[in-house]
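Student: Next up, some structures in structure tokens.
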Structure P
Amino acid sequence: MIKIALDAMGGDHAPHNAVLGGIEAARASKGRFEVVLVGDQHAVEKEMHKRFKTQNLPISIVHASQTVDMHEQPSVALKQKPDSSIAVATRLHAAGEVDAVVSAGNTGAVMAHALFGLKRIKGIRRPAIGSLMPTQDGGTTLLLDVGANVDSRPEDLVQFGLMGSIYISRLFGVEQPRVGLLNVGHEEGKGNEVVNKAYKLFQNCMCNFVGNVEGGDILKGTCDVVVCDGFVGNIVLKSAESLHGLFRYNMRRLVKKYLFSQIGAALMKPTFDGIRKIFDYQEYGGAPLLGVQGCCIIAHGKSTPRAIKNAILAAHKFVTEDVNQQIQEATAATEAANS
């Protein structure tokens, strides 16, 4: 049976949300996988005892005596906390005792442990974090990198596109995902030297490259995968995340201001709920760290139990679809084409 390690101490509301999300995932498992809760055993068991009928679920606990703070420096966590929940979970994965790791904890620490503990896939120079974003046609676009690499080489951007294409294809069933390169214009020759070189390298990439795209194209659904370096990607991601709060704040303000708006709001509640769901990160679970030898899903620090559950389900599909093997084969083929 596939085993998925969950960092039970990771996140703003751990261990409560993590444990509850793990239990919900175990209930949805139907014999497909086991959830391994990694963290302070006493704290985890205390949360589990608040729930009824968990004794027969495919769920277990592995003790970890330390916890990484959400704002702690990754280098400090890596060196000074060898028995942290994320360190123990990663070691279990590296040893083959679990098949994937899910954490809503300190992103930098999760990345550091994955890079040093799991290593990179052969041929991949820099792993990337991919984030799923909603589009106006009801679909999703994978944006990467959103923070793993501040500076990237042209060949890195091509590898990001390749990995993202495989992820979207295998997990979402999209045939020949469209891959776009984020730029300041659609025309070839736009942008800086790195992007221009990447554009040329994409011509021999084993993916469906459709050219440059602009920032406004991301939420339009013009592409299934949008590639950029981590500096730009993180800014785009944080800006997009603020849209949900902006919409909610202004809707509440305007509804309170006008009487007829209050009546209309009651009638439009299903519509508003649907819009809120589109921008809700809980639906997507977490962001995959693509390019490491294993499966690492990084969930939002504010993840609810439902978000944790969905992150675990995403990890399970990542493993069953053999995403890493596909990445390694496609990377080798692209290198051969560009040599």
Structure Q
Amino acid sequence: MVKIRTIVVSVILSMLFCTSSGADDNALWEKYKSTFIQADGRVVDFYQGQISHSEGQGYGMLLSVLYNDRGTFDKLYKWTKNNLMVRKDNLSVWSWGKRANDKWDVIDYNNATDGDVLIAFALIKAANKWQNNAYKTEGAKIVGAVRSNLSIKWQGMNVLLPGYYGFTKNDSIALNPSYIIPPAYKLFASVDDKAFWEKTYKDSITILGQCTFSKYKLPGDWIALTSKGLQLSSENLQVFGYDAIRTFLYLSLDKVVPYQEGLKEISKIYKQTGAIPAQIDLSDNATKASASADTAPSGFYAIYSLAFSKSGDGELSAKLSKEAQDKLANEKENYYSYTLYLLVKKGNDL
């Protein structure tokens, strides 16, 4: 009986995580485009004052490759190149939106490393998919810029700073674990310094593996690299939340079972409350996690579904996947959640 149930769950999961370009998949992508991508190729984040950022453009470009939509890819890349890739070092500015004088333009010229990594990742995958050397050349330029401008050494490991400016102090380095994207580093080794990116990949897995804080054994949204090791950032909310959820996504897509002890704690919360919170307090004075105040959106549920499938809990994975699908229908302008949901759905193509 157990064997039969395992087979049934496996079949259900294969249906839920099917990566074919069927009607349902195409409908989701078309809805995403019509909601979040303007005619000129700008990805709009409605929850942050309708700004655009390098992360959003990178995700949009990557999804365009996964959905085999070259027209949309070219449109997104053109807008990104014209509006965000205006620095002189081949990195992108991180945010573009409405300024105080009502003009729409660059808001912050600092870069965000995850955005640069995602844009380069998308360009190189597009080059391989559509046999376009120009994409690969442009992607390689960004990869080289990330390596030369953003990489530092910490305890013998390669670390990529979250941005060009503002993240290093005399006694610590600020790091956002969700900016670490191991699957991209593997691909970067094919177009840039192979030894560097292979080491960066291995070191990134090591660092992420050490990001287990509090009784929940989960990564924080922001951490500090110090002489004593990894610590939760004292300058940011000490939570596992809207940033750190992506560590589960990237590790799962890299065929790594993410944070098994943390997954057990999340499973406990879900079974006790019937929901999963968007944030979990990791501070020393943390109280019992509650899912009632701010329940995680559909994209989070989709990521947890993927993670639980990797860990072997197919039954919970299937249940969370169904809930993610139901939640998505009520998240009409949540760019971030919708993006995460689609990345999970197409993840096997990465």
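Just so you know, all these numbers are worked out from the coordinates, no wet-lab data involved. Source: prediction; values computed, not measured. Cβ atoms are built from the backbone, for glycine too; each structure is taken alone.
Student: Figure out for me which of the structures P, Q the number 20 belongs to, where percent of Cα pairs over 35 Å apart was derived from the coordinates.
Tutor: Q
Student: Here's a follow-up. Using mean count of other Cβ atoms within 10 Å over residues 160-167 for the comparison, can you identify which of P, Q gives the largest number?
Tutor: Answer by largest value of mean count of other Cβ atoms within 10 Å over residues 160-167: P.
Student: Work out relative contact order in percent (Cα under 8 Å, 6 or more apart) for each of structures P, Q, then name the structure with the largest result.
Tutor: That would be structure P.
Student: If FRET efficiency 1/(1 + (r/R0)^6) of positions 232 and 320 (r between Cβ atoms, R0 = 35 Å, to 0.05) computes to 0.85, which of P, Q did it come from?
Tutor: Q
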